[in-house]
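*Asks:* Take a look at these structures.
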Structure I
């Protein structure tokens, strides 16, 4: 990937920043984007020790911001790799959710992916090479009543991955990764919700959750980043349309 330009949305924190770190470690130049400018500046300073880093403030739920992000990528030579990572929707059970919650989740998880794919995907196809990887969730394979928004809406994104892997072929490979229990701020928020339901501490809830994982630990953000880096490379030249779990073996589904 040396010299290729990778754009990472949600790249200032958590899994997004870990993806940027892994891509930099493999020689890519990286343009990180997120809504918070201060977080972006801090992340860019931290990541710059690994390689060539740029940043652009962008809210992926806004079409204009996505257009600006592509323009910035073109200034830097054009996009080769796109990693779509973002925070999840509201953590709440079905009857606690409003119509607005559902619409916001769809706009965040699906429409942002649609807009990014239209602009960046077409640009990569015209350039003759590209990689797009979406960071989604094992929630599309494993129903959890505490996150119905994530489970239901992300299934739409899974369908989009399959469609794009055909629409953008053969020039662009499109895949997704499904993180399981990765130790991020959002994961700890989710554990706090479950702990409150059970009337126990977050620490106890984490110990219970880890017992359900065959590898007996939560994952690290960089373990997602490394899989994303592989999918973004020439080594994954025959992988497209795949949705890969990175969950310590927790999923029991054979499909």
Structure II
């Protein structure tokens, strides 16, 4: 994977306004092509790409933060793609590329192609898309009865993008009312495997204390920890995490 490979002259300069769009850009861009990323991307507690993000100016997800940088392209996702921001960017001669929030693995691949195209070379996405395709093709036929567990019992909804990623690792997310695990279910009908997110686990909170409840501690389910940061966007950073989880499962 070529990340920020060295080049003499950047062919295009792109600013990203959203943590999830930052992820695609930082994975595919070369040196000099990233003008700005969101401040969240510069936080190691939010993403493993923080060391790369810290090399460029951060923004607060607002078009006003990047006007002086004059990027050629503004990359957005989610609420950062409002009409007013887009209109301002276009009036200043900037191209706006709005990535849809993906709801499937196919859409993750499509976003990779879109960002590679914005960078002027669709081939840059080929390696990651090929890895994703191999993961999907080699997914176990039968997944282990599993529940993703985040702070406060938050889990993954059946059919969600997170649940699709779990399936590629060999985990079958159990249906849960409201996408949340209750202590009652865990006590009376535990899954075979709990996939526990370590997202900001060092910061004690009510949700973090939930994970230390005696019922959680005594569950007979196999416990496996996952890096919770990639699950926030469930984008291409999940590829490496799924590969890691597969190795642990062996």
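Throughout, read-outs are computed from the coordinates displayed, never taken from laboratory work. What you see is a predicted model, and the numbers here were worked out from it, not measured in a lab. Cβ atoms are built from the backbone, for glycine too; each structure is taken alone.
*Asks:* Assign the value 1.1, calculated as distance in nm of label points 7 Å out along Cα→Cβ at positions 26 and 58, to the correct structure from I, II. Could you put the intermediate results ahead of the total?
*Replies:* Working: I: 1.9; II: 1.1.
Derived from the structure labelled II.
*Asks:* Once FRET efficiency 1/(1 + (r/R0)^6) of positions 90 and 154 (r between Cβ atoms, R0 = 41 Å, to 0.05) is calculated for every structure in I, II, which label goes with the largest value?
*Replies:* Details: I: 1.00; II: 0.60.
Sorting by FRET efficiency 1/(1 + (r/R0)^6) of positions 90 and 154 (r between Cβ atoms, R0 = 41 Å, to 0.05) in descending order puts I first.
*Asks:* Computing helix-only ellipticity at 222 nm (-39500 (n - 2.57) for each DSSP H run of 4 or more, over all residues; to 500) gives -9500 for which of I, II?
*Replies:* Corresponding structure: II.
*Asks:* If you work out mean projected area of the Cα convex hull in nm², for residues 122-161 alone for I, II, which one comes out largest?
*Replies:* Values: I: 3.3; II: 4.5.
Going through I, II one by one, mean projected area of the Cα convex hull in nm², for residues 122-161 alone is largest in II.
*Asks:* One of I, II was used to compute Cα extents along the principal axes in Å, and the result was 60, 38, 30. Which label is that?
*Replies:* On the way: I: 53, 37, 37; II: 60, 38, 30.
Structure II accounts for this read-out.
*Asks:* Right, here's the next one. 20 is what came out when relative contact order in percent (Cα under 8 Å, 6 or more apart) was calculated for one structure; which of I, II is it? Intermediate values should be presented prior to the final figure.
*Replies:* On the way: I: 20; II: 16.
For relative contact order in percent (Cα under 8 Å, 6 or more apart), the value 20 is produced by structure I.
*Asks:* Quick check on the output: 19, 10, 6 is semi-axes √(5λ) of the Cα gyration tensor in Å, for residues 34-73 alone, derived from one of I, II. Which one produced it? Could you put the intermediate results ahead of the total?
*Replies:* Details: I: 21, 12, 5; II: 19, 10, 6.
Answer by label: II.
*Asks:* Given 15.6 as the derived value for mean count of other Cβ atoms within 10 Å over residues 42-49, which of the supplied structures I, II does it correspond to? Walk me through the numbers on the way to the answer.
*Replies:* Details: I: 15.6; II: 18.2.
The correct label is I.
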